[in-house]
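Alright, structures below, take your time with them.
Derivation of every value follows stated rules applied to the coordinates shown; laboratory data play no part. Please read these numbers as outputs of a predicted model, since none were measured by experiment. Cβ atoms are built from the backbone, for glycine too; each structure is taken alone.
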Structure P
Amino acid sequence: MTATRDVVILGSGCAGLTAAIYTGRANLKPLVLEGHEPGGQLSMTTLVENFPGWPDGVQGPELIENMRRQAARFGAEFQSAHLVSTDLSKPPFVLKTDKEEIHTRTLIIASGASARWLGLPSEQALIGHGVSCCATCDGFFFRDREIAVVGGGDTAMEEALFLTRFASKVTVLHRRDSFRASKIMLERVKANPKIVLMTNTVVEELLGVEGKEVEGARLRNTQTKEESILPIEGFFLGIGHEPNAKMFAGQIDLDEDGYIVTHDNVQTRVPGVFACGDVQDRRYRQAITAAGSGCMAALEAEKFLEEHGH
C-alpha cells in the first residue's frame, strides 16, 4: 500500500516554498514536487529589489535557494518529478508522476504561470539582461533609457504606461494593424508623449547577445517586408501569462483564461485542495504576494487536517 501523505505541494516558486516552510514547521512533512521549472519565474530573474528584508536587493536564484533550504530545515522533502495525471474526485487525492503514484490528504497547487515569449533564441539568451516579462519587477532598472514593449492588448498598454515612469521613451510593437486593448487604455497610451506605437511590426531578432545586454531590435514590417533596427536598451513582453493549470480542468474551476478560481483566498471548490501564487493570481503576480498566499494555503491545509482528525 502507498503511504498517504498529509500535504503535497505542486511547485517550488515563492508560493510553493512558503507553503513548504509553514507546513514543515507544523510537522506535516510536506512533499514538494518541483515541476518542470524549479524555482519558478524568480529563478530566471536577476536582481530582486522589492522583496522585504533585503535592503540591497537579492538575486532571484539566491532568494529561491534560501527559501528552499529553509523549507528543508523544517522537514520538507523535494522531488524532481513531472505530474502526469491527478484524481481529485475524493480524498485521499491521487497524483501520478513520471516516477510514482502519490496519495495525499491535502493538495496545495502552486504551479505558477509561465510568461508567453516570442520564442526567439536571442530573446531567451537575454532574459535578465535587458529582456523581462514584468514591468513592475524590472522597470526601475531602465531609468532614462529607451525601451520597447511587445503586445497589443491591455497587458502591453499597462506595461508601457508603467514603464514611462522610468524610461525616456517606450515603443509599443504590435504585429497587427489595430490593437485589441480597451478603448480607455488606448486613449491613455496615445495621450502619453513618451509612448510611440508601431503597428504591423514583428521582432526578428534582439541585438546584444555577445555583450549580454540588449542593444537593439531588428524589426520587420509585415506589409512592406522592410527591415529596420530600433535602438533600445530594454525589451519587455506584454503578451500575457499562461497559468500552469490545464491538468486540473474539469476537476476544479478555472476561469476563462485558465487561472484557478478560489474563494476565501486560497480554497478551490474541492475541500482539501488549495491554490496559491500566480496559478490563481492574475492581478498582482509579485513574489511577495505569492509568498503571502502560500502562507495562507499552508495554514488552511493545516486547519483542514486538524478538523478531519489528522
Structure Q
Amino acid sequence: MTGRPSMSLSPLRAAVIGVGHLGRHHVRILSTLPGVDLVAVVDQDAARAAAIAAEHGGRVVGDPGALFGAVDAVVVAVPTEAHCDVAMPFLERGVAVLVEKPLARSLAEADRVIAAAARSGATLAVGHTERHNPAVRVARALIDRPRFIEVHRLGTFPDRSLDIDVVFDLMIHDLDVVRSLVGDEVASIEAVGVPVLTSRIDIANARLRFTNGCIANITASRISRDRVRKIRFFQADAYISIDYASQEVECYRLLRPPGERPVIDGGPVTVEHEEPLRLEIADFLEAVRSGRPPQVTGADGRRALALANEITVRMAASL
C-alpha cells in the first residue's frame, strides 16, 4: 500500500491524530472540504475524540496503527515529543503527512522523518501556518531586499505547549516567515531568554544577522497581557507592516518625482481574508493530489527547527 491516491476523482481518505487545541481545528476544516473523506479522529483521550467525532464525523480510533491501509493522508497534531514516532510509520508506508510545527523535537528526528518521506515518495508538509496567512502572501510581492525587520509575537499565558520553550512554541513561526522572505542564510545570532512562569523560556528575543546584511529583531512572549502578532519590514525607500491577526498590510514608499520634492505615498493594501489553517490544509491536499511539493516542505521545517535550536543555545549561554 503506497498511500498515494490515484489521479481519479476518489476522495482523499484523511485522519487527524491528536485533537487537542489545534488538532480539533484540523478536524473541523477537513470535515468541510470537498474531495475529502474524514475517516477517523485519533486521540489517547477517548472522551475528547468522541466529542470531536460526534460534531464533525469520522470514527474514533485510539491507536494510530489501526489506520494503516485505510488512509491516504494524516495530520499529526500530537505533542512535539511524539511527532517523529507517530509520523514515521505512515511515511514509511507512503502515506502523506502534515506535521504540526515544530517538525520534531530534535534535528536527528527531523532528519529521520524527512528521509522516510524521501524513501517512500510520500508528501511531507510542516504546519508553519503563518506562511499561508493572506497578509503574508500579499506582502511578499512588496518586500524587496529588506535591511531591517522588527517582529513582535506576544501572547497570554497558555494552557498548552508548556513542554517546549516559547522559541519552539511561538517564535518559530516568525523564524520560518523571516527566513523565507529574506531568502538568505543567517550569519550570526544574539539571543536572550527568561523563564518567568515556568521552568522553560517564556519570553525571548533574538537578533539575527543575515549574510546579505539584513538584521531581524524578533521578540516572542507567552506572558503578555495583550496579544500582538506583527512584523515590520524596512527597505530602501519603503516600509511594509503586517498584522498577522487582523490580516492587514500597510505599505508606504518614498516617491521622488523629477524636479519635485520627495513625497511619501501609500497606506493599507487590499487583503482578501481567509483562515490560514484552511489554506494550509488545502495546499497540503493539493500537493498530495498533484505530486507537487507543499508550500512548507520538510526541509523548510528542518531549517526553522535548526534556527530555533541555535537560538536556544545562545540563550543558554547568556543565562
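If helix-only ellipticity at 222 nm (-39500 (n - 2.57) for each DSSP H run of 4 or more, over all residues; to 500) computes to -9500, which of P, Q did it come from? It traces back to Q. In terms of relative contact order in percent (Cα under 8 Å, 6 or more apart), which of structures P, Q is highest? Between P, Q, the highest calculated value is found for P. Each of P, Q could give mean count of other Cβ atoms within 10 Å over residues 78-85, but the derived value 18.6 comes from Q.
To test your reading of the models, identify which of P, Q gives 24.9 for mean count of other Cβ atoms within 10 Å over residues 70-77 when calculated. It must be structure Q, since only it matches.
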